[in-house]
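For reference, the structures are reproduced in the following blocks.
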Structure I
Amino acid sequence: MRIIHLDVNGWQARFDNGFDDDSVIRIADALGLLWADEHPGATVLVGRDGRYRADHYMELAGSVLASYGLVVKISDRPCPTPALAWCAAHDESCVGALMLTASESSCEYGGVLVRGADGGAVSSSFLASVNRLMPNEATQDRGPVMRADFVTPYIEGILADLDVEAIRAAHFKVVADPMYGAAMDAVRPLLEALGCEVSYLHAVPAPDFVGIHPVPTEPWVDKCERQVIEKQAHCGIVLDGDADRAALIDEQGRLVTRHNMVPLLVRYLYEDRGMDGRVVVTTATTMRVRRQAERFSREVTVVPVGFERIYEEVKEGDVMLATEEYGGVCIPSHLHERDGLYACLLVMELMAKKGRSLSSLVESLQEAVGPMDYFQKDLRLDGATLQRLRNILPGLNPASVAGRVPFAVSHVDGTRLEFEDGAWVLLRVSRAKPLARVYAEAATHEESQQLLDEAVRYAKEYGQPVV
C-alpha cells in the first residue's frame, strides 16, 4: 500500500511509481466520505489537464465521489485550474472541486489538487481529515457523473470584467503558448473575443509535452520569445500546465519576469481601476512588489511561504492583490485562486489603455522602484541535516552577511535578513519537500549572488552535526 499524503499543493507521483487507478480512487474515496458527511447531496466539480490518461482518471475520481450520493460534474475537456475554481465559486450547490493536474511538473507525473467551495485552497484541518480517512484499499463503488462545460462560463466571466472595447481597439498581435497544458481550449476563444491576431505554440493535445516542461521560465519560453520577434507581435503569453501561473514576453522578445509583472498590476489595479485594499506577499516575494505598494500607500501584509497562508489573508478580506514568490497572482475581486491568464489579460488592458508597449511599462517601473536582481536556489540535503537547520534557523542572527550588516531580522519563516538599501536574503526549510531554500535580492547581480552564496554556506555549515 502506497502512503498518500495530501497537502495544500495536492499530491503528485510518477505514473510509473504510484500514480495509478488505486491512488486516485483512494483519494476520491476519502474526499467523498468527508464531503458527503458534511454536505449530503452537494455538488462536486472535477476537472483535468491534458496529461497521460487525465480524462480516465477524472472520470474514475468522479464516479467514486458520486457513489456517496454527491452530484458530480466532470469537465468535457481540459480546463484550467482557475476555470474549475471559477465554476465552483459561482455554483451555490458546490462544496468543492478536484483537479487532476500536476501543474508545472514534467509529463512523467500525475497529480490531484483539491479546492473549496469558493474556488480557493481548502484548510489544513480539512486535508488532515482527508488523510486520516484515506482507505488502505480501493473501493469498487461507483456512481453516475455528468459532463459539463467549465471553460465557457470562465471565459464569459473574464470578458465581463475586462474593458473589451479598449483591448479590441489596440489591435494586438499576440503569441500564445499554453505549453500543451490545461489552457489550450481557453486561451484561443478569449484572445479572439478580444480582437487579437494570435499565433499559437504548443496548443494541441500532447500528453508527453513533446519534451518541454510546462513552466513559464527560461529556457522553456525561448520559442515564444523568438516567435514574438518573428511575428512582430506586441507581446507573448506563456501559461503553465494548469494556468494558475503565467509569464509575459515583451515586444522585443524578452521575458517579463513575475518580479516586474506583479508590480505593474499593483499600480494598475489601484491607480487606473480604482481598487482598494491590502497587498499580500510571502516572505520570499521580490521587494519590488512591496516598494510599488508603498508608493501608493497600500498596506503590505507579509506571510510565510505557501499559498494557504495567502488564502487565509484573502478570506479575511480587504485584499486588493495577493502574490507568491513563484508569480502566482490572486485578485480576490475576480477569484480566490491564482489565475495566470487573467493576470496577463489585465496587463494587456493596461497596455491598451495607456497606449504603451510592454517594455516601456517595465522600464518606467524599474525607474520608479529601482533595479533589483532576484535569485533563488534549492539545496537537496538529507533528513538529519534539514532537521538541524530547522532547529537552528529560529535563533540564527549573524552580525554580517557578505560584508553587509542587517538592520532587521525575521524568524517567521526560517531566517530572513534585511539591509538598509532594500536588499535581503532568506534561508528556510521547505515544509513540503526535502529541501532547504535560499533566496536573495539586491540592486545588482553581483550583490545578490554574494548574499546567496553566503546563505548557502550557512546552510551547509549549520546543517552539519556538532563533533
Structure II
Amino acid sequence: MNTMTDSMVRIAPDYAARRAALARHIGPKGVAIIPTAPEQQRNRDADFLYRADSYFFYLSGFTEPHSWLVLHGDGRSTLFCRPKDMERETWDGYRLGPQAAPQELGVSDAHPISELDARLPALLDGCDAVWFPFATHKGLETRVGAWLQSLRERVRYGTLCPTQQRDLCEPLDEMRLIKDASEQDTMRRAARISAGGHIRAMQLSARMLRAGHDLREYHLDAELLHEFRRHGSQCPAYGSIVAAGANACVLHYRADAGAVRDGELVLIDAGCELDGYASDITRTFPANGRFTGPQRDLYELVLASQVAAVNATRAGARFTDPHDATVKVLAQGMLDLGLLDRKVVGSLDDVIEKRAYFPFYMHRTGHWLGMDVHDCGAYTEPAEIGNASVRRDALTGQDIISRPARILRAGMVLTIEPGMYVRAAPGVPEHFHGIGIRIEDDAIVTEGGCELISRGVPVEPDAIEALMRE
C-alpha cells in the first residue's frame, strides 16, 4: 500500500433524515431527549481526549461537549449548547454557539446550555411519552424525573405531563444497525487507514530484527498511532493490542514493553476511529518475517476457519452462522494437529457439542461494528424473540435460554475474527506452546455475500512473508 489517497466521492451524512426517521418512530406526541457525553478529567488540570456520545453524534453531527438535543415527534428539534465566549475560546477553541446552530446543523432552534432546566418542562408539556436512552448517562433518569415533577406541580394551571417513559436505545439501535452509504464510505476509509498501520508495523518488525536492534511492543504500537494520525484519524478506536510471543494468548493484552523476539509471532489487534466510526483489524505475523512450521500449521487452520466464516456471511444468514462455520473448521483442525485427543474428546460432533475446543478458542467469531467498536444492535431476531428454548451448557452445567439469532441484512457491518490460543499445558504438543493467533476483518453484509473492507493488509501467509521482505 503506497498511498492513502481516497479518490472516492465522500458522501455526507444526512442528519436531518435520521432525525425525521426517529421522529416518525416516537410519534406526533412523543419527545426524545439525547445528551452528549460529559468531559472526563484525566488528572489535575487535564481531561481525556473528548469524544461525543454516539447517539447524539448520529443525530446531530455535533462534536462539542455540554450539549443536548431535544426532538419532537412532529419534527421540531432543539439544541442546547455552550454560548459563544471569546475568552474561553481563546483557551479551549472555537464554539459554534446557539445563534449559528440552526443554520449550521439544521435544527429548528437552539439555546444556551444554561437554560436547559428552565426550558425542558415547557418542551415536555403536552407530550404523551418522553424517550431517552436508559442506563447510558449517569443521573439522566433523575433529571428527567425533576422536569416531569415540575410539570405535575402545575397541572391545575393546565399543563399536561407525559405519562410514559420509553427507552430511546431500542429504536436508535435498530437505525444504527443498518449502515447507510455515508457510513459505509467512512468505514471503508477507516479500514484503509488501519490496514496501512498494520503494514507499517509488520515491516518495521522485520527490519529492526534484521538489523539486530532491540524491538519492543511499544515500537510497533508507535507505528500504528503514527499511521492513524498521518491520514486524519482522530484517535484509535480502542486501546491497541500489540502482543508478542505468549502475550498473544491474553485476549485483551495491551501494548506494553514486552520484547519482540526473533522466531516468535506478534498479534496486533488495532484500528483507528475516523469521523466517529471505528475500524477493527487483527493480524498475526512472524516477527522476523518467516513462519516456522508449527506457526504456519496453526495460522493456516485459523485462516481456513475465517474463509468458512466469510462464506457463511450474507444477507439472509443468521448472525451465528459464521461462528458455527468457524468452530467446525477449528475443531477438526485441533483433532488433526493433535491439540485434542480423539480417545479423550471423541468425534468432531462430540467436540462441538461438548465445547471441547474451548481451551483454545473461547470467544465468538464476530460482533457488530460501527460508531462503537462493539456497536449497538440486538443479536437476536426481533420478530422471533418469543421463540425461546432452554439448553444445558456442556461446560458450566447451567441452563441457558436460547433465542433465534439475528438474520443478517444488507448494510449490517460485523467483524469476522476467529483465533486460536495455545498455552503450555499437559497433553498439549510442546511445539505449539505460547502461540496465539487471531485474524480479524471488517465485513459489510451484501445480498450475495459480504464485502471485506479491511483486506488492504494481507492475510495469506506467503503474502505476509513477501510484504515483510520489502
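Have a look at I, II and say which one yields -0.44 for log10 I(q)/I(0) by the Debye sum over Cα atoms at q = 0.07 Å⁻¹, as calculated. Only one of I, II returns -0.44 for log10 I(q)/I(0) by the Debye sum over Cα atoms at q = 0.07 Å⁻¹, namely II. Looking across I, II, the calculation of mean count of other Cβ atoms within 10 Å over residues 78-85 that yields 20.0 traces back to II. Across the set I, II, mean projected area of the Cα convex hull in nm², for residues 278-365 alone reaches its highest value in structure II. For the read-out distance in nm of label points 7 Å out along Cα→Cβ at positions 142 and 286, a value of 5.9 was computed from one structure; give its label from I, II. Derived from the structure labelled II. Between structures I, II, the greatest calculated value of FRET efficiency 1/(1 + (r/R0)^6) of positions 150 and 294 (r between Cβ atoms, R0 = 41 Å, to 0.05) is seen in I.
Computing volume of the Cα convex hull per residue in Å³, for residues 54-301 alone gives 176 for which of I, II? Answer for the origin of the read-out: II. FRET efficiency 1/(1 + (r/R0)^6) of positions 190 and 334 (r between Cβ atoms, R0 = 35 Å, to 0.05) computed as 1.00: which structure among I, II? This figure was derived from I.
We did not get these values from a lab; they are worked out from the coordinates using the rules stated. Note that the structure is a prediction, hence the values are computed from the model and not measured. Cβ atoms are built from the backbone, for glycine too; each structure is taken alone.
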